[in-house]
Structure 1
Amino acid sequence: MSTPDFNRLGGLAWVERSGGQLSRAERRRLVAAIALGQWQNAVGRVRLALGRIPAAAARIDLDTFRVPDSKFAREAEQACAELPDVVVGHSYRTWMFGRALAAVDGNELDDELFYCGALLHDHGIVAPTPNRDFTLASVERMRTCAQAAQLPEDRRELLADGICVHLTPGVTVEADGALGCYVQWGAMVDIAGLRIWDITPGNVEETLRRYPRGDLKSQLLDMVRAEAAAVPKGRFSLLMRCGFPLAVRMAPFDS
């Protein structure tokens, strides 16, 4: 697995250095990425309405998604269980949706790191800190799990980077690595229905059966608003100004 540049926009070193505060140039860059994502969403919704599911999606069997048998995975599960039920469910759905999308795209994931990253990516969202991006708190909790499991430092820091970058619009596997991309894309299936057209309706329904959504829409928006207020120049603040609440409310799931 290649290692992304941790200093890039959204990467681990960038978030640690900036606290997640965007410069004007960085905001302009992300606004362009958000606009492209909105266009892709509109096209995807047409595909969804027409029932155009990729052939590869029909070959995905959720029962083949195995929970890693490792101490790190068990530590991550215990840390995830500390969170409100609505975040716990979102975390597990992020894992399943992200795994499904990676399979459709033909991209490999490190099963252990992706599982733990999906479970812990939003750990910091429940307690915003002024002028400090919440992904740093998520990384800190992940590192305590990794230390307890004696995970090698290079694997720990690769996952830390993936957790940090998952919030950045416009990520690509080539520049940002599979971990961060599929944490983001799995989460966005659940949050806003993005790329839901690349997963069969049966697999979506089964994921929701295993991990019910509860009142995700309203509770998530409350948490995001609090994070945006705490980090007014951060990525969630920008997303809130660029239509994130509407995208969440329009997600093709019951409230």
Structure 2
Amino acid sequence: MLEVRNLSKHFGGIRAVDDCTFTVERGSITALIGPNGAGKTTAFNCISKTLTPSGGEVWLEGQRIDALRPHQVTRCGLSRTFQITRNLEDLTVLENLVVQSKTSGVKSLFGPAISQAEYDKAMEILEFLGITRLAYEETSNLSYGQKKLMDFGALLMSDPKIILLDEPAGGINPRLLVELVDRIRALNDRGLTVLIVEHNMDLVMSLSHKVVVMAHGQVIAEGTPEAVQADPLVLEAYLGGGATPHAAELNAEAAHA
């Protein structure tokens, strides 16, 4: 569904992403992992056009999207979250979701602030996430974990075909994490494709169908969670060699990388 071909992003003499190539199969949950500084988030930013790549190509369902603007990429069916929550503090949770709705151009200027269809859709998403009670809560009153759930709900308002989640587990408590993982699985069961950047290796290994590993801006391994976990290049990237680590050890190392 998603093809990243020889993607590069340079900042002066620094090659943050360097000839990076990988694929995401339709209907899969694919994890993009690697030590801090590996280039994962920069690759995410280039795929979603938050950053303009220095080179390479990105294809979504056979359409090249790396020359498009960010809103055009979203219209093609790709939406993403960010490591740090992005929301409008003066608006309610419901309003933060509605502003992410697809627009109909100039026609949208002449309709109500929130249409009935937008309201119904936003409430349906909040119910799916288990946070309808927060619909009219101002975003500034939410916990960090609740803001993460709201961001997750906001990206669903654009009817994406594939979602990119940048460290969704970061900074949220274990109970909310369990709920978030359940929702990701439920959406995937409905056919939504997921690409996820995450340092929590226990989460990655239990949730993903496929894992892509980056180091120094390049893809060094790609395969099932079990195969990647035992790959010597992956062990070298995380631990500098040595005995085979289990998922918890990989997670601990990633957290301090």
If helix-only ellipticity at 222 nm (-39500 (n - 2.57) for each DSSP H run of 4 or more, over all residues; to 500) computes to -10500, which of 1, 2 did it come from? 2
Work out the source of 1.03 here, i.e. which of 1, 2 gives that when Cα Rg over 2.2 N^0.38 Å is computed. 2
When you work out mean count of other Cβ atoms within 10 Å over residues 39-46 for each of the structures 1, 2, which one comes out largest? 2
Which of 1, 2 yields 1.00 [FRET efficiency 1/(1 + (r/R0)^6) of positions 15 and 55 (r between Cβ atoms, R0 = 41 Å, to 0.05), calculated]: 2
Starting from the value 20, 15, 11: which structure in 1, 2 was semi-axes √(5λ) of the Cα gyration tensor in Å, for residues 79-134 alone calculated from? 2
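No value in this document is a laboratory result; all are computed from the given coordinates. The shown structure was predicted, so the numbers you read here are calculated from the model rather than taken from an experiment. Cβ atoms are built from the backbone, for glycine too; each structure is taken alone.
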